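Any read-out appearing in this document is the output of simple, stated calculations on the displayed coordinates, not a laboratory observation. Since the model is a prediction, treat every value here as computed from it, not as a measurement.
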Structure P
Amino acid sequence: MVETVSYSTFAAIFNVGWAATQVSHMSMVNCITFNSTSRVVLASCRNAFTMVANLSLYGVALIVFGISTAKTRADIENQYRWIAYLSIFIGCCFVGIFLFGTKEPRSKAGICANIHARISWTYWFLKILYYQVALVYVLTRLVLNVSQAYLAFYVINDLGMAQSAKALAPAIIYICSFIVSVLLQEVAWNGQRLKAYHTAGGILWMFCGVGILLLPGSMSVFMYAISVFIGIANALMMVTAVSMQSILIGEDLNGCAFVCGSLSFLDKISCGLALFVLQSYQSSSPRVAGNYSTDVYFSVTRYGLGLVPAFCSLVGVAVTSTMELHTPFSKPLMEPLLE
């Protein structure tokens, strides 16, 4: 009980800091430029470096595991403790570089009269697009977070793959997401293309979900191919979902923190509830049938990785089709809001 309370407390403190960082960083994208293509480029760049950060953690873990050998439980705890220490240290270094090495820009005088206008939070609740974007963003985060939570358990417990698979499959996803995020920066974006690319990512995830549900242990090697398409779909959906927020915000820059913050709050609550519900149906007993080669074992893990993301993708695609995304920004691509 004490361990649960202490872990929950530190997790809550971490999420407060993470939410503050995430909301401010996402809001920053809209304050740099009004151009819709530039905003999508910045969102895709942000997503690409998120993948770099995830892959860097694998590099840190590889170094720690290579330097030290674990023979007891205490040794394993020390390994993961050092991984945490090094990750925090590297993160603090980059935060320091950003805070002290980046010159604080100022808004260009007279570029837009309503930049400094106060916007009531009730203003957003009167917009239908707010609810549509919120639903698409929350569903996208559900796809990414729920699938990420169950991926390692699926490849080990359901497919009976080697222990290395629980690191290799996520690494493939991150690499593919990084590549796609970089390629998305070369597209000239508008509302219709955002909808089309998000729909493509959602459809791709639906096929991946079906494959995950029906994949037997004898064909477990195909999980690596599925991971490639999951990485592509994740990048398409995440970049476009975040960019839809930029279209919703438009030139109302004083409201971007509320939009990003409220949507981030909704996604964290929904992901927590989804995982809680799934885990409530998780059996505490291990799988009895040991024949991984022929069985398609429909566990909560398989449903969490395959069915839930596929269903969320389907609903997200349906909502996206009803959205009217207008990109009225005619600002030149190279003209920033800051100086």
Structure Q
Amino acid sequence: MILNHVALNENGLRRSIRVGLGATLGFTICKLMNWDYGVFFTIFPILLLGLVPEMNAHAAKQLLASSAISGIELGILGGLFGTHPGIMIPVVFVLFLYRFIAMSRGSLFLFGANGVLTLSIMLHFASYADTDINDMIFTNFGAGILSVLIAYAVTALIPDAEPLPKRTPPGKQPHRVRHEALMGASVATLSFVVFQVFDLYDSLSAQVTTILLLFPMHWHGSMDYARKRATGATLGVIYALVIQILLQDWTSELILVVLSLWIGTFLFCQTHVKEGVSSGAGFSAMTTLAVLFGLYLTPQNDLVFTSFYRVSSIMVAIIGTLVFCYLMHYLLNSFQATRFGD
């Protein structure tokens, strides 16, 4: 899984450095400014630099549009339907649906992926009375702007050694697009409902897992990613535990935490680049680090308990998500208009 037998070329090494530097810059600025929701400032650069091979205006527009639209939708939903779950659930399904359609068609994958992830997280946190929704909306958009600036800066500072080959997303038949979009929106909506009903406020990693499992856009891909997600999450947790043990009460020293985060994301990004897929063990490990460092790594938090809780909740989320993915896959394949294959 670590893929030591796969050679990392110069472009891959530079990309790993960019991702590590981008995540730590976002994290550092957030901590220095004492902003809330550090996970946004850490995970957005990972999404932008990790999922997009080459930073460009198209990617920047997707991320910014996704953040802005998610904020607007959250504000409207919270104001109009926050106390009406019967209306809220179908509206949330529609919001997820058009994002998964964008992901399935390929050219707007980042817009859909970032939108699904951030909207899911914000909808969950917004349901609690102690959450300042306006603060979360503006923080999310601010994190998007900062991440774009960071991505451009690190790309200019550490450019690729040689031009990347142009990649064109393969075309998909309409019935496959419908299959992928309906399955993704259904599972994402169920995740939202489950986290609301069971009041799983402190299970952000598990919620992120349910969304990331949908990134392959089909049942077989979700099965393959489930194994990689479990492996990556475990590696991320082990790394965070080692850092907590080494630093002890020194976790208040920002320079040490920043250095630890950069090393972790740099190492895991190498695995991500070697895997050559958007949703693998390396990407899973990086997002796990983003959550643990962005929310939980403080002298007051027991990261040992937090980490083991993260792992157990992720495993439960993986099993539950896979079961529902299979059921939806089987159901959608029963109709010609929503079949996955030809």
Structure R
Amino acid sequence: MKRQTQKKTESPIALRPASREEAGLFYSELDEAKDEALGTVGHLRLDFGSGGKEFWSTWWPHNGNQLNTPEFKESLQEFVDALRETGPLKNLAAMGAYCRKQGGLITEDGRSYGYIAETEHYRYCLRCTPYQGEYNGYLYIYDLRQQAMAQQNRPIGWAAFANGEQREYHDPKTYLAAIRQELPYRNVTGFRYETLTDDPQVRKAVDDIILDFAGEENPRRACNYGLTEAGKQALRDAADPGLPHTYAWFVLTDCNTPEEQIHRDLTLEEAIQTYLDSDRPEKRLGVTKDGIATVDLARSLDGEQRFFQDHERLESFRDDPEIAAAVERLHQELEQTTPQQGMTMGGI
């Protein structure tokens, strides 16, 4: 174990609390193939000593230590120095205060917290356990370039035949063409397939082919197939109050009818005016944040005004001061034009 001295740094580090779904990033991956795909450089075990004010660390390499380059060592040193200066690695008391303020619980026992930060090439995952007598931190670092390479090499899908032949597909067009071509002869060739990618567009396209072969239409849209990893990260970023955000307001009228119309990419002022000017029996006003997260905030049906409260439950919106201010303004603007007895509160 090595006791480290602290260097001054001027580089601020933007940590965000992790979700429970990300808890696996804060522990060692026993499957070597998965560890390689994750691009794990290694992990650092941290301890503040018996008095809570020292700083001891032990480095554990992963993937044969081959990703532990001079570039990485410099990045790691800057990261640790920054968190020791003003963040949760300053001392045990500072870690405890940081965790209580920021949240980010990742364990069922309520003793460990997780925080994630990204630089251009690395993802840092810091697990904090702010209690005396335990190792107080584990810092896992992942090389984003290695992850991108692993993702590129990952097959889109897989197919097998009765004669024992197996095929891997890395190109979506080739994979979809193979399904389309082989499906009519599956009873003869024993054609079987499995879609391995999480890409919603590809998964939907596969279902489109299968249902079309059966003479049916696919009722599901691409958004019903979940998000890609990039989409999941974008959703997490939308919930981060420390990042800049964009807001595209919209007004939707006659939802789920042949007369449905949507007015997109409005400012809040434009959305309010469009909503007030509309004489449609059913209309909604909402917002899309960062192009990834959407919520309805108000609805009028046959003159009865209703304000939704879903923004208070959705992570992308509940801690956003701009959304809170917009909701307050909507109440002021719309309540002035709607009889009080017609207003209700609730969710979708």
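Taking percent of Cα pairs over 27 Å apart for each of P, Q, R, which is largest? Don't skip to the answer; put the middle values down first.
Details: P: 51; Q: 42; R: 62.
Comparing P, Q, R by percent of Cα pairs over 27 Å apart, the maximum is at R.
Of the structures labelled P, Q, R, one was used to calculate Kirkwood radius over Cα pairs in Å, for residues 130-185 alone, giving 13.0. Name it. Let's see the in-between values first.
Values: P: 13.0; Q: 15.7; R: 15.1.
Of the structures listed, the value fits P.
Among P, Q, R, considering only relative contact order in percent (Cα under 8 Å, 6 or more apart), which has the greatest calculated value?
Structure P gives the largest value of relative contact order in percent (Cα under 8 Å, 6 or more apart) among P, Q, R.
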